[in-house]
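Read through the structures below before going on.
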Structure P
Amino acid sequence: MSAEAATLSQAAIPDDSLPNPKKWLVLGAVGLIVCCIGFAVDTRMAAFCYLIGLLFATSITIGMLFLVMIHHIFDAYWSTIIRRQAENFLAAMPWMGVLFIPIFLLTYLGGDQGVVWIWMDPSHALPGHGTVGTDVLYLKKTWWLNEFGPFGFWARAVLCFGVWIYFARCFRRNSFSQDKDGSAEHTYSSRKLAAIGLIAVALTWSMAGFDWIMGLEYHWFSTMFGVWIFSNAMRAALAVLVLTAAFLVAKGPLKGIFNTKHLHDLSTLCFAFTVFWAYISFSQYFLIWNANIPEETFWYNYREQGMWYGVSMFLIFGHFLFPFLFLLQYPLKTKYPSMVFMACWILFMQLFDIIFNVLPALKDENGYAAQLFSSPLNVLWLAGAILAGIGVLLWAYWSSFNKVKVIPVRDPRIGECLNHNH
């Protein structure tokens, strides 16, 4: 048996020593219970924290979907090995849709229809602006800000998850079927799907960002926001793939398969999207600052109140400058300890970025942005929401991992990928 054949044979068998998916499901359930308690104690804060946790987990799965499609559209070979792990994460996509249901129930069964998106309650008081129902900016945007129209808010949410789930299942089906029959038709099918999917997923993910995040403060608008939410999803997914690869190499399934060159290429993508995120974030800020339109500038004004000014400075240096300088260095991009650290750092900053965009939209009775650390319970609701999202995500991943081969052993480019050393 050749060395390559031995490698493929070894890669076909999942390791029994790897995590039990049920443990992650239990952790996710614990997080959901904490969130439910939060809904009863402090409904609005807990609801915003839950949205943050859901966005964090969903952005990872969306990033994985983008990476799979980019792999196919460019007919890449070096990423063939790691693509299988992205496909395993796509198993979580339907469950992200299920996790969205509590927000719908809370909106209509919790006694405050504007608990998350205030525009859903026309009687909601706006400091100095009367009510939502009499707000001229709301009235001008009702063609989009409506709940149950033919293309209303909830219909758009169903459309978004439907598109994401459809493409996730198609790519998974093609890849896993190819493991059985080795047909190149599955590769051609995925390539065609990727050409359509990149457009469809980009539009729906941008639409979800407009609805779920920008809709929290419906006065505000930004032409850069759809690209910002894409860049964050890519950064999160790449960081998770670095951690996954490092774990599987340490545990054995990818040992001798995923090499230093693969790690370097993955790390280089992390660097590329670090620069891209900074470019988009700065461009958004610069355009709003330069135009100086009140309907836009207020968004940043709220994020200079209390703790949020410190968070904004932390994002500049922690989400861009530090990763940028770190990932410039070739040796650090080829060592697992350094890249595991950087991947954890990026995910931590990604979470802070979502918090920075979401939580200041929650205002107190005086119209000031909510402060996360104003109560220890706020941190508890946030921790529960993150645990719920990540618990379900990893449960879905490991459940899929245990059912399929570790790498796509019959992919036409697998030989080139295994010999990727230059």
Structure Q
Amino acid sequence: MVDAMSLPGPIAQSIIERDSAVISPSYPRSSPLVMDHGRGCELWDVDGNRFLDFAAGIAVVSTGHSHPMVVKAIQQQAEKFIHISSDYYHEPWVKLAEKLAEIAPFDEPAACFMTNSGTESVEAAIKLARYHTGRSQFIGFLGGFHGRTMGAVTFTASKPHYHKGFAPLMSGVVHVPYPDPSHPLLHSLPGEGYGETVVRYMEEEILGKIIPAEEVAGILIEPIQGEGGYIVPAPDFFPALRKLCDRHGILLIADEVQAGMGRTGKWWSIENFGVQPDIICVAKGIASGVPLGAMIARKRVMTWPKGAHGNTYGGNPLACAAALATIDLIENGFMENAARVGKLALEKLNEMAGEFASIGDVRGIGLMVGVEFQKLPQSQKAAEKLRDRVVDLAFERGLMLLGCGKSVIRISPPLCLTPAELDEGLQIFAEAVRQAELEG
């Protein structure tokens, strides 16, 4: 149990104070949690307080904390060797690439480039797109989050502080509105779906007035926006976008870093829209928390030669072993569970939206659900402040949550979440929302 008056506890407080003395102040911290250990969807802090985890380390701990199969795979590999580098070969690397190529969302052979993180996967995709096409320009989307390294952060457009103080960024990126049907920024023509509206805008205004289509290497997009607010695009968007890319020889790059690896009940979130990309960027849930990512492309696109790109740690043997165990678990139950329990979560949260005036929208697919808050009519508190208060009150009651977008809370637990754990977490969530509303 959690005693709200004791958070953070004395041991946690001591560690937090030590942290502030030696760690970069640039890290965002959501709650004063100092973790001690975890199992499945539960975790405990250093003072013995138990929490239900609906954040999963930003959708990373896909199989839950310290799943025995993942732990065993890491241990067995560590006893053999821990590192060899990409200058040589090792079988876990090959086995993982074979599996990723098998589940890649292409109807043709695929090839992999192993990385250490999502932002590095995006950087690899940017470089490959430029090399393969011989073009220099890109299109990204407002609200997108693709990482913080210089190329990836250029595409990131969810908050201005990601760019503040770092200009000039990478040249050659133009942003367009994301096809958010709940908050449209563009006007649709009669009989036109909003997804088609966004693609028409790209064709007429961006390719027609700003960038020649023949100079665009790729369009980088999150099939479901993560940091931007867990936004599910208009259903007619991706078919229209795929046609646009095919018409102009532009590569469609899907950033699946947060939404991929079974989180939406399918391997890749773009599969929910019936479209195949040309490149996907993967990380987060791929290895249950061991740092690993991948850039997976149609093999005919991966035309760069030896030495064109590389790294030291990408495809580390321990990470590959963890990823193979993770993929096995997702494939054999957890992906189906994400679809089933995610559907329950949407139903229950929509019921909750009818009870609480502060909940303006509930959206998502699988265990990638966003709850958007709105300002109460009688309150002076902005929706963002209200959202933040709900996160704090939930933490005090033993539930880990993370915000995203302007006023959204993401529900992104491990894919092993049970219906009983869902009910426990949503009960705490409801208590937190009720208290936040009472406070105004």
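As an exercise: mean count of other Cβ atoms within 10 Å over residues 185-192, calculated from one structure in P, Q, equals 17.0. Which structure is it? Among P, Q, the structure yielding 17.0 for mean count of other Cβ atoms within 10 Å over residues 185-192 is P.
Comparing distance in nm of label points 7 Å out along Cα→Cβ at positions 201 and 265 across structures P, Q, the highest value is found for Q. To which of P, Q does the computed value -23000 (helix-only ellipticity at 222 nm (-39500 (n - 2.57) for each DSSP H run of 4 or more, over all residues; to 500)) belong? Answer for the origin of the read-out: P. When mean count of other Cβ atoms within 10 Å over residues 177-184 is computed for each of P, Q, the one that comes out at 13.8 is P.
Matching task: 25.0 is the computed value of mean count of other Cβ atoms within 10 Å over residues 57-64. Pick the structure from P, Q. This value belongs to structure Q. Looking across P, Q, the calculation of relative contact order in percent (Cα under 8 Å, 6 or more apart) that yields 22 traces back to Q.
Any read-out appearing in this document is the output of simple, stated calculations on the displayed coordinates, not a laboratory observation. Here the structure is a predicted model, which means the values were calculated and not measured. Cβ atoms are built from the backbone, for glycine too; each structure is taken alone.
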